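**Q** Structures incoming, each one as structure tokens.
Read-outs: derived from the displayed coordinates by stated rules, not from any lab. Model, not experiment: these values are computed from the prediction. Cβ atoms are built from the backbone, for glycine too; each structure is taken alone.
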Structure I
Amino acid sequence: MQRWKVAALPLVLWGAACATAPVRSVEPAPVTPVLASWSEQLAVRESWLEKRHALVLNMMRRHGVGMWIIVNEEFHEDPLTAHIAPPLPFAGNRDIFVFVDAGDEGLKRVALSGYGEEALARFFELPPEDTTPQAQLQALDARYHPRAIALGTGGKRGVTRSLTRDSYQFLVDALGAQAESRFVSAEPLIEEYLDTRLPEEWETYRGMVALTESLTRRALSNEVVVPGKTTVGEVRRWLYDALWAANVRTWFQPDVRVQRRGQEKSTARGFLAVAREDVVIQRGDLLHVDFGITHMGLNTDWQKMAYVLREGETEVPAGLEKALANTHALQDALMLKESRPERSSADVYTATMEDMRQQGITAMVYSHPLGNQGHALGAAIDFRSAARKESPKVLRKGSYIAVELNTATAVPEWDGQTVYVMEEDPAYLTDEGFKFFVPRQEAFYLIR
């Protein structure tokens, strides 16, 4: 059986999946590879964790944090646990992970766990079993007396406000009112931690993007779609089954949108609405799939489009090709012309939209960070952030983003009907701007 090797392991199949560029072929992508074994994946993720822990002390000091506490509840896991502790099941009722700035001693890592075992001991000190978590917390506070104790409270996103009320009260009871006065939100620290990508993750993530592309191309092909027969729901269910076969998960429901000549526009939350599952795909339809995978503690997000050829057609109408070209122009402006490390995401958004105005292109930009979450933490280049007038965030070199956007174009072959070309591609930030992990969609996928 072939194996899909990840990260430090050989990446032969990744290379095969990424070898064709640019993506113009209408043929289905290579068959889905088989993942490395779970134990091999754990070994790679634990090697990443060693490197990630090596970054924590400087991050804590940048944010003025002396102690960082993450509390994991059995059956109600903290979303940070999988990224600050070994990626194992934790079933210790209440597991507490503590990072302490110990001054000249460096970073002190302590796990107060009902599930103390060898893998955990590689990364954390495990106190003697005859001591209580309360006593250990009190001892750490008394010895190091941190000026600020950071907790998962007060943030704007779930992963930055995940501490439960009962866990918070447990910490108050253990450490006392004098320590509670030093409790602060860990949100800035959590954001930097989760928005910092390791060089070692890059190759694995590139392979994940290639797999996402492979599955999407197959879903938008005659392997899956029979014009006049296949429904939207059948495409969605094929994608679910493909995830199962590939032994990966997804972090959101795969969506399919259908645009059709003469069809009245339907919207939801300001975007083109997802098609009903009973919609039958017909010749002449323009299809759109929004899809992503979860693997190795990372997530992808991907949108691509296909055209269903009418009888006698051999190529996409010129008006639709122009619509795709407009979206390419939007991608180029955002990724290459305007985005640079340390530039404000708000400035990038404003400049990109001005570029589109000058070119006469109607555009929307709603790009978001990617990484340990699908809608990850970090700087978003997004019209909603601009409308809320949120504090600008600077782009972080090496960070990953979903370049998610669309343009609206009147298509002559559709009697001037407005067509939306929606694309989404994972990209990473370099000194020259954002770069794709795999080539973008240069032409609509064709369904014959």
Structure II
Amino acid sequence: MTRRLRRAGAFAAVASLALTAPALGAATALPFAVIAIGAAFLVSDGPLFELFARPGDWQDGRLNGLAGFGFAAAALAVLLALPQAALPVDLFVAALLILGFGNLGIEAVRTRTDEPFLGVAGFGVAAVPAAVAGQYAVAVYRGTAVDWSVVLLLAVVGTLIAALLRELLYERDDALVVLSVGLVIWLVATLVGPVPTVDLVGALAVTVGLGGISYVLGTADVSGMLTGVLLGVLMIVLGGFGWFAVLIAFFAIGALASKFRYDEKADRGVAEENDGARGTGNVLANAGVALVAVVAVAGAEQVAVVPVVEIALPFVFAGSLATALGDTLSSEIGCLYDEPRLITTFERVEPGTDGGVTWQGEVAGLLGSGLIGALSGVVLPLGEALVAGVIVAAGGLAGITADSLLGATIEGDRLGNQAVNFCSTLTGGITSAGLAILLV
């Protein structure tokens, strides 16, 4: 057994102290706080130090990793005592077990291979059952019924978030990971209603399968794959398969467009980095507005909102993705043609210049927005399909134009590409919603 695997096993054992929470409640913070204080100030050498020490801990002579994990767990446990809306005990248990046993799964895989995809798979294989078992143990202790679909959903969502953060952050950032997992699955638990088990299993099978395919085909790296799978699960659970169909249409067609004549784009110096594989930043820049919209729709179902908001939110979702696909196709197709013109002055610029457009790219962008508009009109609750499709496509066109204008004026000096993408998708979503309010 390697040192890293032993250390991960020790951290999993510490995480298992969360199982005392059903009996101790918020007092569970005390043992974790004691561990954190001991790690930070008392243990500086000896067998215990050697067991828990990470590489940076040896330099500092202090168990920073264990201390951070302990303090984060204690802080999360304090939320169990909130007077009105306390953190549910089963979610506290799940959050700690996901990280503790997920890290153990990664290290078990790393004893044989350093392949990132297999490491993530090891994280999931260990974390999901641990989270399910933890929630079940809380239910047994309290004598309450188990809603297996919700238990599985929260275990999967928490695992995806933890795996993604572990991919993006450093190993020493486990404290941030466990806090993030606990808070996010708490939010999801408040938003999600009853989920038919068949629908949930279908959602997981479809999203995980497509995520794996995207990684194998090179259209997403590990972080992009995890982000896409997480977004897909949330879309299906909070919205439905229709919402997911619109999202996956953007991802699939956009990914194919990025790979289309990639070598030629590379020779021209206009190809996407990382061989066209999408990362987390790219995914969220293009689909972040859509995610906020579907979460808002789910939240609106929990509280009374004015009718105009109920009308607007699905159009924000669809308009943002119409922009995202239209902009992707416009960029990926347009960059293959010579003599683009700057959208603000119409002067000729080099291919790949921010704000440069070609008529071929504009046509491709319009077709992409129109495709999302047509699909949205059929599968989303937008009203009459033809009118809704035109409204969504119009929002997409507005978003594409905004992207080009921002690219020609402020991209590079004040905004990066991902920030511009986010602003343009927000423009497309708001434009679609505004037109819907006026016309629907």
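**Q** For helix-only ellipticity at 222 nm (-39500 (n - 2.57) for each DSSP H run of 4 or more, over all residues; to 500), the calculated result is -10000, so let me know which of I, II that is. It would help to have the intermediate numbers written out before the result.
**A** Numbers: I: -10000; II: -24000.
It was calculated from structure I.
**Q** Looking at FRET efficiency 1/(1 + (r/R0)^6) of positions 299 and 355 (r between Cβ atoms, R0 = 25 Å, to 0.05), point out which structure of I, II has the largest value.
**A** On the way: I: 0.30; II: 0.10.
Sorting by FRET efficiency 1/(1 + (r/R0)^6) of positions 299 and 355 (r between Cβ atoms, R0 = 25 Å, to 0.05) in descending order puts I first.
**Q** Quick check for you: by relative contact order in percent (Cα under 8 Å, 6 or more apart), which of I, II is greatest? The partial results should precede the final answer.
**A** On the way: I: 15; II: 12.
Top value of relative contact order in percent (Cα under 8 Å, 6 or more apart) goes to structure I.
**Q** Please compute distance in nm of label points 7 Å out along Cα→Cβ at positions 339 and 427 for structures I, II and give me the label with the greatest value. The partial results should precede the final answer.
**A** Details: I: 0.4; II: 2.6.
Of structures I, II, the maximum of distance in nm of label points 7 Å out along Cα→Cβ at positions 339 and 427 occurs in II.
**Q** Okay, moving on. For which of I, II does Rg and Dmax of the Cα atoms in Å, calculated from the coordinates, equal 23.9, 73?
**A** On the way: I: 24.2, 80; II: 23.9, 73.
The read-out comes from structure II.
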